[in-house]
Structure formats: C-alpha cells, structure tokens
1. With semi-axes √(5λ) of the Cα gyration tensor in Å coming out at 44, 26, 21, pick the structure among 1, 2 it was computed from.
2. Out of 1, 2, choose the structure whose coordinates give distance in nm of label points 7 Å out along Cα→Cβ at positions 235 and 363 equal to 4.9 when calculated.
3. Among 1, 2, considering only distance in nm of label points 7 Å out along Cα→Cβ at positions 155 and 299, which has the greatest calculated value?
4. Kindly point out which one of 1, 2 the value 224 was derived from, the read-out being volume of the Cα convex hull per residue in Å³, for residues 179-330 alone.
5. 1, 2: which one has mean count of other Cβ atoms within 10 Å over residues 51-58, as calculated, at 12.4?
6. As an exercise: percent of Cα pairs over 15 Å apart, for residues 227-290 alone, calculated from one structure in 1, 2, equals 64. Which structure is it?
7. helix-only ellipticity at 222 nm (-39500 (n - 2.57) for each DSSP H run of 4 or more, over all residues; to 500) computed as -18500: which structure among 1, 2?
Structure 1
Amino acid sequence: MGRYQLIAALIVILLVGGAASFVNWSALFPFRFGLDLQGGVSLVYQADLSKISSQDYDEVMAGLRDVIERRVNLFGVTEPVVQTEGRGEEGRLIVELAGIKDPNQAIQIIGQTPFLQFRETKENYQQAAEQNEDPFQDTELTGKYLKKAQVGFDSVTNAPLIQLEFNDEGAKLFEEITARNVGKPLAIFLDYQLLQAPVVQEVISSGQAQISGSFTPQKARELVRALNAGALPVPITLISQQSVGPTLGQVSLEQSLRAGVAGFGFVLLYMLIFYRLPGLVASLALLWYIAVVLAVFKLIPITLSLAGIGGFILSIGMAVDANILVFARMKEELRSQKSFTAALEQGFSRAWPSIRDGNGTTLLVAFILFQFGSSFVKGFAVALSIGIIVSMISALMVTRVLLRLLRGTILERIVKI
C-alpha cells in the first residue's frame, strides 16, 4: 500500500471515528437500557395448551406473543421484550417492561385472553362515520365461534386472501348476520382494534367465509395469526414476577461503568509497558474500537443489559488479544534481524490464522447462544458478536495502517517490542 493510499485510509479511519464520537456524545442517539439497568418488571406466564393440538402449538404461541406485544405497547415502553420459551405444552411467555411504573396494571392487561369480535354497521353508519362516531355495533359472533382461519389464494388472480371457518353455532350466527348486512361492511376487531372490514357480498350459510383485499402474503399470514389467537383462546397464568427499582438499576450501571473503565485502563497500561510505541498505536486503535462499538449499539439500536455490557467488556479483551498476537509475531521477526517493514507484514500475516480461528469459533458460540439462550444470554451474545467483528477491523486494519505510517519516519528507528 503506497503512502497516499495509507493517508487516504487514515482519513477514512478518522472520519469513522469522528462520526462514532458524534453519535456517542449526541443526545439525538440515546442508549437503550434494559430492565436490569433502567428498572422495571419482568413477568413470566405459563400458557395452557392442554386443549390445543400439538401441530398448532407454535402458531398459537406466536399469535399470543403478537397480541401481548400490542397490549404492552399501550404503556409506551421503549422496545418491550416479549418472547416465547419452551417447547410443546411447556410453552411460556416472557415479558420484560423496562421503566414501567405500574406493574399491577401491566399484569391486569397482559393477563386477558385475546378477544375477537365481528361487528355489524349501525343503521346510520355513514352519518356516524362522518361525525367521527363508532359506526359499528356488537353482534353475538365472537372469536369463540371461529374454528379456524388460514391463508388462501384466489383461483383467478392468485392474490392472497383469508379463509374463515366457524363451528356449527357460529355458522348459524354468521348466516343471520350476513343476511341482514349484504352490501355492507362487517368489521373484524381483535382486542377492540379494527383488523379488517370486508363488504358482505352474499348470504353465507356454509359456515365458511373469505376476506379478500390488497393483502401481501406477509400481511395475510399476520392477520391469520391474529385471528387464530382469538379463535383459540389460551389461558395464561402468571408464574413469576420480578421488579427492579430504578435506583438498583442505576447502581448496577455505575458499577458496570467503573469496572469497564478500570479494566480498560489496566489494558492500556499493560500495552504501553510491554509493547511501548506499538502498544501506544494499539491503544489508539482500541479507543477507535470502543467509540465505533458504542455508536453501533446506539444506531441499531441494542438494548444494553448487564449481560450485554459483560459481552462488550469481554470483546475488548479479545481486541487486545489480536494485537498481542500480531506484536508477538513481529517480535520474533525483529529478533531475526529483519527490517521493521518486513517484521510488520510478516507479523500480521502469521498472526491472522490464529486471530481468524479464535474469533471465528467465538462468533460461532455466540450464534448458538443467541439461537437457544434466554433473553439475558442473547444480550450477551449480540454485544459480544458486534464487539468481535469491530475488534477484527480495529486490529487488522486500524492498527496496521497506523504502524505502516511509521515506515520511513524517525519513529521507525526507535520501535521496540
């Protein structure tokens, strides 16, 4: 790489570091803290799937998760965590609400079973709509009469549509409702929120119906999931509740920051003592690395928990480890009386397989943790993965460019490792 190319690379590095620093200091991009740092409530629910066929377990749990997500969004919580855990009849819902002030209200709303309604138009529904009044009125047809909903496709246009199937009692009610609402909208509500309002084309006595519209396949699947969540009401029981006060969360954050700063300080001291000028270069690259990783955490954004901070601090150690491997190889080359330039290139070339294998296996483990771990473990895995990827860029590109810039300068003659 020529001198001008090195200068261009240095400018890019400085621009990236400057942009990352702006993101880190700007109030426009706040950090998102998890439950253990911000305080809040963690709820674990057991789903009763005893009356659900085994092939419907995953679909029912996914539908319940979507409904619960809509409910917790009413609290205005930033990025609530709602996820399923367990297999088969052991299905559980984990709900984490950071910064929540009224956990009892959250428990009350979350614990309700999804409520599906079919509502017909009022006699003066057009006038009511113009006056911003509710144009619909309740009917006896609710989700308890819906046997099944599934995605279908129009035989002519191949457009996605929703197919509904009612039980015997629901089929009778549906026939009565469609008979008196031909040419009028029939609204479908889930948790009192309007999903669709298809127009009744004819009297339907078969107990089956179709909802056609401008659906994408993804939208159709989401609607079917919501309908089946109401059609297959699954009782959920609160089995665990844990509250974290904001004061405790603040203390945890402060302790984590102190530990991180202390660890980083010891790392810098170690690098300067044992590797001198290259150690100083590596320390500058490490500062760049920290700024970029924190900016990535803000921009994605990543919800930071104690586990996530732990993963980030561990990735700092791995970033230092990459530099140590390079410097150890450089030391061997310098001892064999090679020039600084030759030692530099050979050091990076010989260290790369070890860096690649070590970081690659760690990324593989982090991927496994993310796929099969709890939310606590997933936060650790995500932070560690981001840190490792950026650390490889820092060690193999930033440190390398800075050391290459020493070539041909007076500093090259005083380099000692």
Structure 2
Amino acid sequence: MPARSSRLSGFYRLSVEERRKALLEVTDLSEEAVNALASADALSEEAADHMIENVVGRFVLPVGLATNFIVDGEEYLIPFVLEESSVVAAASNMARRCRDTGGFVSSNDPPVMIAQVQVLDVEDLDAAESAVMGAEEELMRMCNDRPSTMIRLGGGLKRITCHRIPTDLGTMFVVHLHVDVRDAMGANAVNTMAELVAPRIEALTGGRVLLRILSNLATERMARVEARFSPEAMSDDGDASQGAEVISGIIEAYHFAASDPYRAATHNKGVMNAISAVAIACGQDWRAIEAGCHAWAAVRTGRYASMTEWEVDDDGFLIGRLETPMAVGTVGGASRVHPTARACLELLGIESADRLAAVMAASGLAQNLGALRALSTSGIQAGHMRLHARNMAVSAGAVGPEIEEVAARLATWEGPRTQTTAEEILSMLRQGA
C-alpha cells in the first residue's frame, strides 16, 4: 500500500540512516527492501553480468525521496534516482503547495502498445489494405491463441490498422498491431507478435516485410495528470496578492516554452528530470519513455512545444496539466531483477502499471512547476547553487562536518562561486579561519 503519510516535515534535516528509520514509521517497507536501499551492493556482480554484455562493474547513483505527494487521494513517497541537485527538493516543494486542493488527479489510457510491420514492394496499396483488414480476425487469432499470462489477464492484440507512409523511396505500407499489454511495458510481447504475423502479412499483400518492431511513441497509452494551486500556496508567505504575481510570472514563462522550441527543449528537460528519475528508480526503460515524451511534444501540435499546459481559472488558481505517453511496467524487466528497483516499487506500494504512470506524470508536473516558479522569481541559480554547494565541497576534498561548513560559506560567498572558491574556503577552514 502507499505511504500512510508523505508529509514528512524536516525530513531533509535528518541523516541518511534517520531517514530510513522514518520510512519504516510511515510505510510497510520490508526489511529486505530497506537493506536494498541501504546497500551500494544491492545488485550483485553476478546479476549485473546477466543483465547486459561485457560487464566490468556496477554504477551507483543516489536514491532520494520526493515527499508531500497526493495522487488520486493516495499519499506517495516517490523515489528519484539521479545525480542532479535541487530536483527532489523542487518536486517536493510544489507537491506540498497543492495538498490543500487535493493534490494530483490522474486519468490514464488502457495499456495499449503499437507494433509496426513495414511492408515494401507493394504493387497495389488499396488491395493490400483490403486484404490485411479482411484477415484481421485471423491475424488476431494467430497472436492471441497462444499460452500467455498477459492474454489470460485480458490483454492481447485488440485491433489492426494500416498506414501509408510517403518516403524518398516511395510510399511504404505499414501495418500497426494495437496490443493491450496489461501491467507489462510490453516491448517483448508486441515484437513477438509482429514477427509472428509477418509471413502472413507478406502473403496477404504480396510485399516484402522488413522491420517488425514496437513504436516508443505510445499514443494509445497516455498518462494525464492535473493539479490546482491557490495564490496563497504559490506565495512565499501566504499572501494572495504576492501569489497572484508569482502565478502571472509562471504563465508568462509557460507561454515562452509553448511558443519557442529552444525554450521548450529546456522546459521539457525539467519535466523529464523527475519522470526519468522515477523511471530509473523503478527499473523502467527510461530511454523509451524519454523518446516517447519528446516525440509527443513535437507531433501533437505539429511542432516541438511544451509537454505541460498552465492556465489560471476564474478563481485565480493556477491549473497545471500534463499529457504524455507513459510506457511503463510493473512485471518483467529490470523492475523485477534489480533489488533496488523492487524496493522502490514496494516503497510506492504500487503493483499496476497504471498507478506507476500516474505517479510518474505527477512528479513531472510538480518538477516543471518548481522550475517555472524559480525561473520567474528568484532565478534558477539561487536555490540550485545552495544545494549544489555541497557537491562542490565534496569535490574540493571536504569530509564529515567540513562539507556543510564549506557549503554554508560558499552559499554566502560574495563573488564567483567556483570550484577554486570551494577549495580556498576549505583551506581557510582547516587553518582555523
């Protein structure tokens, strides 16, 4: 089950060990999951060697928790895996600001993935389409009359569509298989079906099948999330008029991203800071998710633009929305092989791909708002550099209590805050200055 509460006041002030203990108080996390989170060696070398080729080691990244999230009435502590400071803090901060208005509300499509079968050298495109569509039930039986847990649970090939793609080599005939993959990401299932029906499609069309592969532009597997923020919540101190000014700046910043691809690229990168971080934590194919999200940002309006939408309602509240493909799974893949990914899914209390998609979309919307609010008020560097100062302190050679002291001095340093500055501060600290 999800967390009993995600509102952990002062969580950031605790030590790493104290945070893990706090987790046990608000979740039903197993001892095995806690150990996986605590261990840098959770993924054994043997397991790693079976995941990819030519393994020579393992790579460790921090697991941070985004707090304060309510998604569809449920409390969630959301694991983020990434190296960039301020992302977890920003998402947590924005999630807190919409708790009083109900948090995030999601609405997702059924888990349908698309496989593409590319057919070349088709002499009569009309006849080919007629033949394929006339054999739709036959092709569906070929795919669905096989022993499969996915099909037993109600998944399988649901329909077939035909498409004509103009190219420099002439018009290509492409068959789409629309497959309900249930709680799987679905790549293996849809690729298997595409390869299974390819010979029959060749016979039906008189053409030559070349590619048989899923599409990562999962336009029939969309995740949608919305949240509402009051002017008081968006202010620094509960002042509605100041909050209204903040909201006005956010709207102006959003329209920049909605209209200019150069700005949209950075705007959307911020959304993916959170979505990809949760994807990595939960053992998802984040490259596939990134590809789908950015492709959708380009094709939905005919040009690359903002993944999110922001507007002000009649009450002066800020309304944020995110709609994007979200091909995720809670069965199969690294989500069940990697011990830390299993622990993160257990921490979320999530068993269905639908719930995971909703939580990931909510995290992306929250992070986007955090970036927009910072950019349109104090600027992105103020908060980011406060958190990044600790990284600079460690890079300078600070250890133990020195890290926080160097970071604190660096944050208030008058002048350029460079790595050399951090080294100078550490030197002064060790000399008693």
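No lab work stands behind these numbers, since they all come straight from the coordinates. These numbers come from a predicted model, not from an experiment. Cβ atoms are built from the backbone, for glycine too; each structure is taken alone.
1. On the way: 1: 59, 23, 20; 2: 44, 26, 21.
Label of the originating structure: 2.
2. On the way: 1: 4.9; 2: 3.3.
Only structure 1 yields this read-out.
3. On the way: 1: 5.3; 2: 2.1.
Of structures 1, 2, the maximum of distance in nm of label points 7 Å out along Cα→Cβ at positions 155 and 299 occurs in 1.
4. Numbers: 1: 224; 2: 150.
Computed on structure 1.
5. Numbers: 1: 12.4; 2: 8.9.
It must be structure 1, since only it matches.
6. Label of the source structure: 2.
7. Working: 1: -18500; 2: -15500.
Traced to structure 1.
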